[in-house]
Structure I
Amino acid sequence: MDLTLYDETDGRVSDAQLELIKNVLQFAAKKLALKDNTEMSVTMTTNPAIKKLNKQYRGVDRATDVLSFAAEENGDETPIIMDPEMAAEFPANLGDLFVSIDKVEEQAKFLGHSVDRELGFLVVHGFLHLNGYDHEQPADEKKMFGLQREILDEYGLKR
């Protein structure tokens, strides 16, 4: 997977944490059998910045832990018609994740597990949303949270 990482936290995210994000998302992409040329980005940010995004795009005036912006949602756009060979080479853009390092640290402390576990949890959670999973209905929640736990456990980020 072609993953682009941005750190807008003034260096609060360590190189090891950036590497963790890359590795856990690559692991998750293989688990979902995504094409190698699948693209997405992750922006590490702070509570004030994510609060602004949350208000602007969701109408919720508070900081949140992770925001997912899918790139290829079903909309009114006219689809591009391609032959199968060309379509296989065309990268799929999943979209963008924004994660608050403040919330990562707050929630890790509150839940009593490591910052790395919380960071991995949030990026995998957002990644699954970008891949069409949600937790609006009980059956969907069971499916998404089960897969999320499976990915994290197999990767080695157990609670």
Structure II
Amino acid sequence: MQKYFEVGQIVNTFGIKGFVKVKPFTDDINRFEELKTLYICKKEKMEQVEIEEVKYHKEMVLLKIKGIEDKTQAEMVKGLFLKIDRKDAKKLPKDTYFIADLIGLDVYTDEGELLGKVDDIYNTGANDIYVVKDELGKQILLPSIKEVLKEIDLEKEKITVHLIEGLR
């Protein structure tokens, strides 16, 4: 399981006082108010920074990060990703998982056939769709519904599914 989760990307500066505009990767953008620190990722290096202030503007999060005092300094972190430590992540309800923990899991039918690995997960509004790819690159799209998703076992890194009519 991943130790860190991406929670957003710095997409621009905001104003002249060093605020950065962040595109959030979380369902609850108000979540940023609960964070005291996060990591700015520069290539393979992560730098822990303190959050001084959080504001919101048109579905974006505006962050004032300690040490970034003006627009020029804010420009230096534009395009970088923000991560938090797993221990700072919200606790999930039962039978709910972080997407980062599901990517790469093996997907088997309830008859024991390996379909491939979870390559991506996206939301359609009604439910999530699991994109499963086999070793040849062939994709199958599986809706995250009770009739299809039978078991997710993070310890065994395995998802068991039932293929209903029309999924193949």
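A short reminder: the numbers here are calculations on the coordinates, not readings from a lab. From a predicted model like this one, the values you see are computed outputs, not experimental measurements. Cβ atoms are built from the backbone, for glycine too; each structure is taken alone.
For structures I, II, calculate relative contact order in percent (Cα under 8 Å, 6 or more apart) and state which one comes out highest.
For this comparison of relative contact order in percent (Cα under 8 Å, 6 or more apart), the top structure is I.
I have 2.2 for distance in nm of label points 7 Å out along Cα→Cβ at positions 6 and 38, calculated from one of the structures I, II. Which structure is it?
Here the read-out was taken from I.
I, II: which one has semi-axes √(5λ) of the Cα gyration tensor in Å, as calculated, at 37, 15, 15?
Matching structure: II.
If semi-axes √(5λ) of the Cα gyration tensor in Å, for residues 30-117 alone is computed to be 35, 16, 12, which of I, II is the source?
II
Looking at structures I, II, which one was helix-only ellipticity at 222 nm (-39500 (n - 2.57) for each DSSP H run of 4 or more, over all residues; to 500) calculated from, given that it came out as -1000?
Among I, II, the structure yielding -1000 for helix-only ellipticity at 222 nm (-39500 (n - 2.57) for each DSSP H run of 4 or more, over all residues; to 500) is II.
Given structures I, II, which gives the highest value for distance in nm of label points 7 Å out along Cα→Cβ at positions 14 and 54?
Largest value of distance in nm of label points 7 Å out along Cα→Cβ at positions 14 and 54: I.
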